Structure I
């Protein structure tokens, strides 16, 4: 049984005059944030504001690099070379590290976003590219990943890995996520999501779309800040985890 967990949400995903999700409210609930780095969402001002708010609340800061796809929110496949993935991750995480340094803190982890996050779990070349970028920037960076190629590559390089359980997404029996274009891929009911989160942390399993239990020994529970009703979901998840005796804290404690 896992007695503690890092409760993470994807934040800073507005752009310019446009906002997405209620970051202020979510920052009062989560213990860490995956901060958009400008390629799928976010911009310099949003990144700066998000980091400042995280510091004010003691929320851990993670980089959330994605494909250069603002129009598609980083959720479309792009035919990039492995080296293009490596340099894109270097650029994005490096930018967030600059804002963290300006606010007297550091980026604790890196968590690939969207389609890039899906592909690094199954493509060894992309997994190696992200690992190379993380190791070059800071060998103390924690790599957030699902079980798969990225987790394996990061461990092989001596990087610390934290397995992520995604409470508000549906899983297939093979451990991959149900694609967002398919019905039921994104969950919305706070009670259902909270129940899945508690099972993830206390039992190490979650139910797949096939009806079976999938083993997921997670270190973090992820929620999506852009999902409608995300604040209510996050509050319910936090409350039920606490009621189950789980300590919520950042990966670095």
Structure II
């Protein structure tokens, strides 16, 4: 595991089993969705990671956790409310999230991706709870490597990026476009077996020409009209250069960029 990494994935040479090493303990461990098991932490794990007294006494299986989460999911009336619930679960425990959705793909896949992701994109700034992914604005174009170094995942095989110029037939949606790379990574994991901790969703904030967003006091993106072609080319060039330097073997998955 790299010195600056917070956790790492390894394989036991004798058994072939995969496991994770981490130095994170206590409350910090419970706030890491990539590592948090919640009530499924065993008694031995609770002692080892300083979790005694930080969780209810009962140790649950992941199947018991899934059953509770599905009951909670069913209580929400609209698709957007269900989407928000699943996104929050994703920010609490990735393992539990993927276990739940994999067991209910027929009803949940349209909630985390199309068509409901379009609503999540439009309502992003007003429904914002926690950030997911990396946000790189034009004003940060000379700090891209620094921003990439601030990622959570130590190893990166896949970068999914969008500038949100054209989203699912609803046009320029500004910073809400981060929801597309996030959702695509979910689908790649659920349907393609991609490891969720080896991908990074990125939003390139090039401004927006959506006047409703620019006039919205809650809008979280860069309040500026979209870049000119020259500025855009400069920005994307710097981004690609930084990505190639930091992740030379990573695969690009692109949302719609300048056409």
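Each reported figure results from applying straightforward, stated rules to the coordinates on display, with no laboratory input. Quantities reported herein were computed from a predicted structural model and do not represent experimental measurements. Cβ atoms are built from the backbone, for glycine too; each structure is taken alone.
Some points to look at:
- Identity of the structure behind 14, 45, 33, 8, 0 (criterion: P(r) over Cα pairs in 10 Å bins from 0, in percent, for residues 118-229 alone, calculated), options I, II: II
- When P(r) over Cα pairs in 5 Å bins from 0, in percent, for residues 54-101 alone is computed across structures I, II, the figure 5, 20, 29, 25, 14, 5, 2 traces back to II.
- Structure from which 4.1 was derived, distance in nm of label points 7 Å out along Cα→Cβ at positions 38 and 238, options I, II: II
- If relative contact order in percent (Cα under 8 Å, 6 or more apart) is computed and equals 17, the structure in I, II: II
- Among candidates I, II, the computation of distance in nm of label points 7 Å out along Cα→Cβ at positions 166 and 182 that gave 2.5 used structure II.
- Label whose coordinates, when mean count of other Cβ atoms within 10 Å over residues 126-133 is calculated, return 24.6 (choices I, II): I
- Structure responsible for 17.8, with Kirkwood radius over Cα pairs in Å calculated and labels I, II on offer: I
- Across the set I, II, mean count of other Cβ atoms within 10 Å over residues 30-37 reaches its highest value in structure I.
- At a computed 2.4 (distance in nm of label points 7 Å out along Cα→Cβ at positions 110 and 158), which of I, II: II
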